[in-house]
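As structure tokens, here come the structures.
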Structure 1
Amino acid sequence: MKKAYVLIVNESGKEDFIISHLKNIPSVTNAFGAFGTFDVITKLESKDEQNIRHDISYGIRKIQNIRTTLTLLVEKSEITMTNKLEQSVLDSNMAQAFIMIHCLKSQEETVLQHLNNISEIVEIDVLVGSYKIICKIVAPTYNHISEIISKKIRKICEIQSTSTINLINNQEFDR
């Protein structure tokens, strides 16, 4: 299964409009409202990478009110710790964030081993390009997420830098 993430910056207040249009794109499996640098993060999955590329170019990028996008292609999926039912419970009851991680390619395996030991991480994907890893974390509050990042993730000495995308509960869909 091929996978990609598309991070979206949109016109102010248009997140719900964009998320509703993302539902019509075949390879889009999830979309989340976010706060910070990006307004919406979406995940695409397909058996064929060409389908993903087509849906990004002729689906996502054609939606009105999108200013810019950043595409992150997944090289390999490392872990997914939750099934769809468990994830739906987490989506409605927990704070969530995606963390993009920079590390040297030679240190990627070491970073992945450390990340696999952090219980709050429910998903890890290895990326193609400048960001090497993206992981999804869940915790009771955003303060807890901040603590996980500062006390667990950033303590991994092989990590050069991180970028956090906090998700907005009740502004998402899951297919």
Structure 2
Amino acid sequence: MTNIDNNLDLLISLNTSPRGYELIDLDLNNKEITNLDIIVLYSSYNLSINESLLNGYLNELDTLKFNGKVAIVKVPGGAFELPVLSSRIINKYKPKVTLIIGCIVKGDTKHYDFLSTTVTNAISTLSMKTGIPILNGVLTVENKQQAIDRAGAKFDKGCEYANATTQILHLLEKL
């Protein structure tokens, strides 16, 4: 077991206490789900990192006493697939805010640079086209340890995304 594998215990677990918000594991065949406040889409690639970000996000929504509807969707594939699949889901359900979670870890080639730029630009374009605020929760990191630090208890980026989400929702209410 490597040092990085030992650090996986620094990732965030989902609190099991009762929530003040409604959490929906979105069944994409269910057309009856409406009035979603938030949709969180997370990639199945680098799943432990992405689930930690998601857990930090959901835990903080509870801490902030958020009381709306939150739907989550695990998207197959990696960061590259997130924008196009997110586009279809966002257009179908029209949430007030979306968070897209993924993780791109730098390798030995330029693939990282192209992928990071492409995904970031696609998420930005998607937000502008749909008119729905989309938080870019795709980590772009140099190595797995940085991913663990950012997704885990050390930096808890999921918590930051939750705070930004609630601030955006408050602003949208005023508009």
Structure 3
Amino acid sequence: MIRRRLKDLRGSLMWILAAVAVWCLLWGGIDLKNVLGGALVAVLVFVMFPMPPTGHELTLRPVRFTLFVVRFLADCAVSAVQVGYFALRPGPQPPSSVIAVQMASRSDFFLTFTGVLCTLIPGSVVVEAQRATGTLFLHTFNAGTPEAVEKARRDVRAQEERLLWAVGRREILEEAGLR
């Protein structure tokens, strides 16, 4: 069993490299000790706790992925400023809503990852994800009007679309109606 898992590591090379990079960041520098220690820990974790197969859903498009990351970081910065403004200004707190957003993709991976991305952006948090229907339920900040609620839904759908274009395979894009 261990031999088979070691053989499966070839398909997880990108994830192992990412884990080594995170390890080096956590230890504060890139040197031989951190790289070797990170590689050892990553291989041990990937052998002991193998990832479920996701390779059939993912393909990396470097330009779209870069645009996705830049837009995500910009969304985080803008949302953080908005939340900070509403937290510090005098007066009542803005209204919030729980909204349901139907995802375009039926993939569990993209449903989960879109939910994680939406939760990382300040001002929204996923309260439920229904796998059977492909629906995310989010608590959104400053969404007291029907127009604001619809804008929040469009933002979540746009986030999913950018994610799909950045790392989704052609079949997943077709299923989501993007091709």
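Taken together, the values in this text are just the output of simple stated rules run on the coordinates, not laboratory data. Everything numeric here is computed off the predicted structure, so don't read it as measured data.
Okay, here's what the table says:
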quantity: Computed 61 for percent of Cα pairs over 20 Å apart, for residues 47-110 alone - originating structure among 1, 2, 3; calculated: 3
quantity: With helix-only ellipticity at 222 nm (-39500 (n - 2.57) for each DSSP H run of 4 or more, over all residues; to 500) derived as -7000, matching label from 1, 2, 3; calculated: 1
